[in-house]
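Just so you know, all these numbers are worked out from the coordinates, no wet-lab data involved. Predicted model, so just to flag it, every value in this text is computed and none were measured. Cβ atoms are built from the backbone, for glycine too; each structure is taken alone.
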Structure I
């Protein structure tokens, strides 16, 4: 069929499925790529099998188009077509049919070329099927954030039709107070960090608000790092937000109830002897200094419980400034040293190396050190000792260790330390240690307690040094 050797070589070596036919369809030639595409062998291919490649519903129309081109009334045809292979698998391709002329013989031929897009179309259909049946909103945006594609689930979530939102911007559907949240999230996006997650309140068609969580991914050009498109997946989290709010409220109510019950119980204990002695005074009309002293002691206990409760509820950090942790510790140790000496107890302070400054409120941190060291003194007997050691860690944090050789704490009780009104002391309320934990949390620090009965207890306080503190400020 071919007069030109070059044309013949190009035709048979091409990886693109191609077919050449005379205008009267008396001669047909296919290249190996075409046989592979349709699943037939050369010996089995006839005009009948070629026509059977076309789907029944469009077969007559397709054959008519081929005849029109062969007759010269139409120069070419190009369009997406379905093909039925020998094993009845449907393949999809871009079919281009044109009338060509052999420059050597001057004879006209029909040239059909097929670009196989089966896999691409099937993938697109699968993704579209997933997007159109997803309960989440899957959207495609231009670089200026305008919607290019909006999946149907938007109607269920926001009440808008997808076609209404095309070429509009997300900010039009977000509560104005939350616009900055989306802008900040998108500003963090880069080729190295292409995905961000943001939560905001969207405005439904009926004007009601719904909390949404949106994951946004930027599609950047590999060569230029230029943003080409944005993909967003939005989810209705209204129920989750409401559930979390209810949980937080119930937790607060539970804590308030627990504290109220504990405070009432703790205050009732000293009130019992106070009431008894006052009734005794009233009936006997006699003054007894011993009873009066007991009443005053119990009143002081009530005052102490109320003071600790109030100090726990007040905000602890009033003024942040750069402080020398070793100086703070020296002041507290010096304050307690005289009292300890009267009980034949010893407090020592060791400072290891250069201690960087910390950022915090001096009064609050002194309160922590006072509470921890006083607890250590209360745990030791005569001739006991408390050793305070301050050092800088390689991580940039400051470590303050308070170790004593006191009675120690049972292991099963360690996990309960810091709970309100749980104390290892006979008359302790537990509020002091609870306050310490809160103060350290406000300073981005933490406290750990290790103890062994009969040996002693070590309390370790970790606070961020100046470089770490700057990151929190």
Structure II
């Protein structure tokens, strides 16, 4: 594809001005019309010949080649270096390069102007870099590379499209995992002199088989082993060496509202990942269940910290779905997926009318799981409680919000009465508050 360059457009404008001059000249002197008309025709013919020859020469030139080098992954909101390598360096002034990045960063400097080196050498290549800062996590789609090259006489711009479509994963910004103090908290399970108490369940796991001893219960007897050996064999249990943390993440439309450039779901995912990282540091096993989504995601409890990358690889493209929250269904799904004892942390945005469905979910999970709820509050909701009343409309908004907050606190009270740990906070504060509560419960031996 070729388009007229600025130089050709200026020449055409000058030629059109000459035509206007030839048309108006008879008003001053009729003898000027003929020579000016001849000059206009000659100039047009010459311009057409020059433009045609220049376009022909441009089309005979070899098309440039280019490659793009991307990082293996990018982080939302963090700068990444994109590198483009071109197979030559003898660019004419005015050459432009446009890389089709995802378009959510307007500070890349595109298009870039290519200039020839001061001392060009045969076979020399061009290496360019620019900074791309993705605004959203997910998959960043990069398109083709476009080059606009001036023709030899500079009358045309020829566009070269170099196929380079590719994609790269964009993870959430996990830098907070290394700076959050609780993420690096020391493990507590082997502290000498510390007595960990258990308040829910027996907290036992199978250790070994041994001969029957007086006082063993009938439940401890392993009957198949007893039949094989001809004498009573008992199962021996011990305290669980690792506890399980199940992160129940709400993927409904409630978490879709944007706070700046990030959604509430992004902040909820931050909270889940921070708790998963801390749990692994504490020697526990975190898992994750995405509920109220178009396709539920289940990540079984992780056995080692190196498995955290596997969790990141599965959650980075998640987005909230256009569905309603359904806590009882999520509880049933969790019971089907995981039958062992665990601390279940539900991260969501509660509404006062969730009471029936939420209390049903609490009853389903009671006995086997200990439940904690992290309620994400929008900053605008908290700001409204401290807003001054200037006009009647503001008073109505504040009164309506006060009624909503009162109903929400009443729901908190009923949940706490049912044995649920409830904590709320804004997207900036809730991840840390949830993490602190988890660590304090673990250190107190209440998991």
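Below is a table of values for the structure above.
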read-out	value
Test item: volume of the Cα convex hull per residue in Å³ calculated as 297, pick one of I, II	I
Structure with the greatest value (metric mean count of other Cβ atoms within 10 Å over residues 100-107, set I, II)	II
Entry that produces 8 once relative contact order in percent (Cα under 8 Å, 6 or more apart) is calculated, selected from I, II	I
Label whose coordinates, when helix-only ellipticity at 222 nm (-39500 (n - 2.57) for each DSSP H run of 4 or more, over all residues; to 500) is calculated, return -11000 (choices I, II)	II
